[in-house]
Structure 1
Amino acid sequence: MILEQYYTKCLAQGTYYIASEGEAAIIDPLREVQPYIDRANEDGVKFKYIFLTHFHADFVSGHVDLADKTGATIVIGPEAVTSYAFAKAEHLQTFNLGNITLQLLHTPGHTMESSCYLLRNEDGKEEALFTGDTLFIGDVGRPDLAVKSDLSKEDLAGHLYDSLRNIVMPLPDDITIYPAHGAGSACGKNMSSETSDTLGNQKKTNYALATDLSKEDFIKEVTTGIAPPPAYFPKNVWMNKGVNSSIDEIISRGTSPINAKSFKALADDADFLVLDVRSPQEYTAGSIPGSWFIGLDGQFAPWVGALIENIDQKIILVVPDGREEEAVTRLARVGYDNAQGYLKGGIEAWKNAGYELETIEDITAQEFVDGLENGAIKYAADVRKPGEFKNAHLENVHHFPLSNIHVDIQKYDPEKTFSIHCAGGYRSVIYASILKANGIKNLQNVLGGFGAIKKAELSQIDIIKE
């Protein structure tokens, strides 16, 4: 038997490839399916099943594309409704794969179709449980994404409690738990950075599996303090229930080179968004007026989904040489299928054509602190998440989380200079780029963010811990 986890850090997402005796299965595949096909060809196996644990909200799955290309059967749990052909499995239904089996366990709660898959090895031993968003390492799935008129988040949390107690926890302690997500995903509140663990250890360390936790207390815990889901989540669920454009078509269109003159014409068109995916410091050193920065070397796809409100937005890219396909693929992972091409020759081609560039001033953490203390810096914004800010922040600094920028932007006076920091210098440049695109030009970016600020010499201001 072959069992491999494909973990995508940007989405904090786990896909699972399983093969036995010439047959293969995939659990929760990403949009781009060619790597799975290549792996099956290398192993000399043929895909038989594509298992979905549920309709994911945070990424678009490639299950339909993979089924079309391989002939594999898509399997989803009870209560699933789609516009494509699939096998609707029942609770405890078993699927043979070579000389191993996978059994569907219906575990409603995160969503009503949510299911886990129990793997029994060649000897019939229960070896692994693929839990989707039902059970994470250190946490459980949020119960607010499948709410409807007759189903509240409290109702879903109650179902989740019952699923965990009645279906998951009675399984052997030595089975390995393989979840769909880890730390950094918006599908839970407090996930571990670990991507697998034994069920026995989770019973000891995961608050949600505590034996003395009542149903009432569980419901209260998992429904309290949930950050609002990114706006693209419902659209991704809808896409995962339907048939979407082929990733091959999306990549072909999105990787079309556009010369500087044609690129400028599109950049000047209000229907297009220029998305610059280079490094933060490359962006601050010189960027196309009106462009947004969301760098590839960070949580690219989640921030695209959180900030670009129109999922059908036409996007043209400023991208490092050789990473064009990567950028288009990662956009498509979260349903942004309308990349129209990239600037051929990059920023150098733009400059050589004589077109204007804008800059954002970078300052060191010590310069920032000194400016706050001597009064040179009067307006400072911390754009980290609420939990980060609450844990530690500078006094007299405004808290404007990046995720809320489209609301908070009206609070900025374009005549004033704002110094912006996050934790390390990635989100602050995203924030500054969106301000700049909206006419707020007097900006400073604090290099190294709060991590560097904590190491600076402070004499008159304090770090506050709430």
Structure 2
Amino acid sequence: MFDLVLENARLVLEDATRDCVVGIKDGDVARIAEPGTRLEGEQILDCAGKLVLPGFIDLHVHFNEPGLTRREDYSTGSSSAAAGGVTLFADMPLSNEPYTLSEAAVRDKFERAAKGSVVDYAVWAGLVEDNTDQLAPMAEAGAYGFKMFTCDGGDGFPMPEPETMRRGFSEAHRLGSFVGVHCEDQAVMDRIAGQDHDDADEISRFLAVHCPEAEMEATRRVIGLSEETGGHLHVCHASLPEVVDMVAEAKKRGVPVTVETCPQYLLCTTDDLSRIGGRLKCTPPVRSADDVEGMWQRIEAGAVDFIGTDHSPAETFEKERASFDQCWGGINGVQFLFPLLHTEGVVRRGLSPELLVRLYSAAPARFIGQYPRKGTLKEGSEATFVIFDPEAQWTIRAEDLLTKHRQTPYAGMSCTGRVEQTWLRGEMVCRFDSDTGKHRLTGRAGCGRPVIPVNNKGK
């Protein structure tokens, strides 16, 4: 007798789609049988007309604990993640106070997430000028990786000096970990900021300073560091096709490097930024329509390793200030990545759902060392999955967000495909309520588990 049986299941994995019956026992996938097979279960779920997908994995979010919970916390952030089908997230080491720059701070984050998160969680640590002696203790405490900036990361999160960067990459290599880098070159941005922009509006000045040259120059430099030290480089939130190409060329030379991108760089352009304003402000910024097209070409070619949201919310007033320069730079988006990219990638561009499963489930599971327990649905895998209706037609509304503040640049976008249910180890944690038109949490705060990286570069 199984605990749960999924009948009429259309199982979508990274390499195949198959019709089957799934038996779940003690939180794991216990059996996958041919269609029509009769399996006895305490609970039967008819999945006809739906897709059954491995739980999504978002390795780039900012949930703001501790210290900035006026913006988000582990309860609200993970609830929104669950509504988007995300069953594991990795929380960044900044956009919280204090920053996650010590062993004690890493352990504190794990303790806080254990109390608040409804899905599984991992914790990033930071790499700054004065904490290289903390990299080993933070890794021992379970840190997923080390985040570093090649530009000003804000008070308390300074850009390391070149020698410190080199030492950090070498130590990450020794520890079997990696350095995730925000690639924008501060010198390039300072040079452009010092030029005469008196006739430009705030958005035009912002785009001029956060220019493609800054992102590409920083990427060149950190690829060089990776090549020199052997330390694994992960390029965070790439916005440009040229950046993905640089990573691809480095891989051919044997450099240990990977790259992610985010939905804003696949869906939005500088024209959208001018129209939407502060709600779409992020760094690197959204780019041209040609760049968006180029990023999709790299997605289809397999040159992007995986995707994440860079979910970085704020209070509504921080995103809707009269001055664009004063608006918070970060996007509220963890609830909508898969429906948006299913709409644009699968429905409009004819890409396969399997490709999205690779980018948002299987590949990130490998990167954090959790495949095949996570990132797939095979006998012996966790019964952590998403029920997805590929035909549902709906429009994103800010009031439907489960985040602490209900604003997003994606409001008003039409979607084909909706997350109907999210399951974590055989227990439903969120479902879409057709009566209210909103997602409703069914899991409890604290039911998520910590994920400690194992062989976390997928090698």
Structure 3
Amino acid sequence: MKCKRCNTSEGCLVSRNETFCGACFSRFVLLKFRKQMMLDEYYQQVFKVLYADKNRTAEEADEENARSVILVPLSLGSSSLAMLDLLNQTLIEQRSAHNRTGFQVKVVLCGFSTEMDELKKLAGWLQTERLAANADCIDFYFLDLDRSFSDCEVDKLLLASEGYDTRKVTSTGESATLSDILDQFSGRSSRDDMLCFARQHLIKRFASQHQVKVIMWGHSVTRLADEIVSLVIKGRGAQIASALNSTDMDAEYGALFKNLYPLRDVLLSELDAYCTLANLQRYIYNYSLQDSLFIKRQGEATQANRAVSMAKNMTINELTRQYFDAVEKDYSNVISTIVRTGSKLDYPNASTADVIHCSICNNRVYIDASKWLKSITVNDCHPPVSDEDLSMLQMWEASSKGQETIAQKHARSDIWSAATEAPLCYGCIVTLNETKEKELNWPSRENEVSEVLAEFTLTDEV
């Protein structure tokens, strides 16, 4: 079967009901990527090679090219790896056409201490084998998630035992690694959420302190649809508008950069196929490439035997991802429709003129979620109505378990009275309610603007 684009080469894969050869498919992905890079004038000024004109001298143009810094969070999955490869191609083409480049790239990899050796090894291979032609303008950095939080001050966030009021005890003097923080949650979905918040926060703080103009997130349209549906399920729907905003500067981090999703028109299966065609499998970490688009599926047996997790053991994101994996090939329009709909959502109307941010996820709080939850739930215990009820209550209070519970309640009451208010969004209140003692040690954000380097614990470059 011939490729529908060039009509000369044999087709090797089918995507969106169209047959492609390898070269035409790679070009197809590249063009979708480039289209997003030219989304508006701001991005055009960042990514294009600038020359002297009526607004700038040659020296000023060179300085602006050098100041056009973009940040690539690299997970070494298929999406972010494909994005970095496409960026590398763009830089090579700029060198060939202009004998210079229009932007600099900082690549940041986040991982736990136990993952660092493997991440550095793969990044080293990638830099020497694939990115050597642009070694002067692509730099690698590593953020150790455990060490990044070990030196920062920790607040204790509290959820009322009765009702949904929230408070915090500031700067408890305790320190903890991110692994310790995540261990406070019993559910995998909550741990996954907290890890996502921590990783995103570190990346954006890094960007705000390193003169970055654009963060390029390697999210496919499949991943974006997964995120939109997951946010709705978790009660975080108010975050969708800000999460997908590529037009405005990121106000929560000083309005210093924009967030761009250059692969938002490309399916995850298409990026997996791109990585296979580009021979990027060697650099993949903790991910298995799909080969569902290829006419001759070489890994069919592997795909058939892939272990399927039970729903009760999966996080919300894993469940939604499993659904989109199932519909992506035959019903890709479902995925694109979700992302288009999500992109049309506007910011909610705030109940107050003050801009309040959640003490955990740092997203804006639009309504008093605690007040709303109390209005729709019964929070008081039912009082004893008979002598038998009263007798049983007195027996429990006299027991060792009852006395221990009452003592804990009094101790918590003393802590509560000394604590200050801590605004939380609805999603984080639900998450905090899932912790063992309805309390959470979480890194303080009070003084982090001036303490960035200590918090990041940035290691050496590759």
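Quick check: 71, 47, 42 is what I get for Cα extents along the principal axes in Å, calculated from one of 1, 2, 3. Which structure matches?
Working: 1: 69, 53, 40; 2: 71, 47, 42; 3: 91, 54, 44.
Corresponding structure: 2.
Identify the structure, out of 1, 2, 3, from whose coordinates FRET efficiency 1/(1 + (r/R0)^6) of positions 164 and 428 (r between Cβ atoms, R0 = 35 Å, to 0.05) was calculated to give 0.15. If you can, show how the numbers build up before the last one.
Numbers: 1: 0.35; 2: 0.15; 3: 1.00.
Corresponding structure: 2.
Comparing distance in nm of label points 7 Å out along Cα→Cβ at positions 108 and 404 across structures 1, 2, 3, which is largest?
The structure with the largest value is 3.
Here, each number is a calculation from the coordinates, and none is a lab measurement. Model, not experiment: these values are computed from the prediction. Cβ atoms are built from the backbone, for glycine too; each structure is taken alone.
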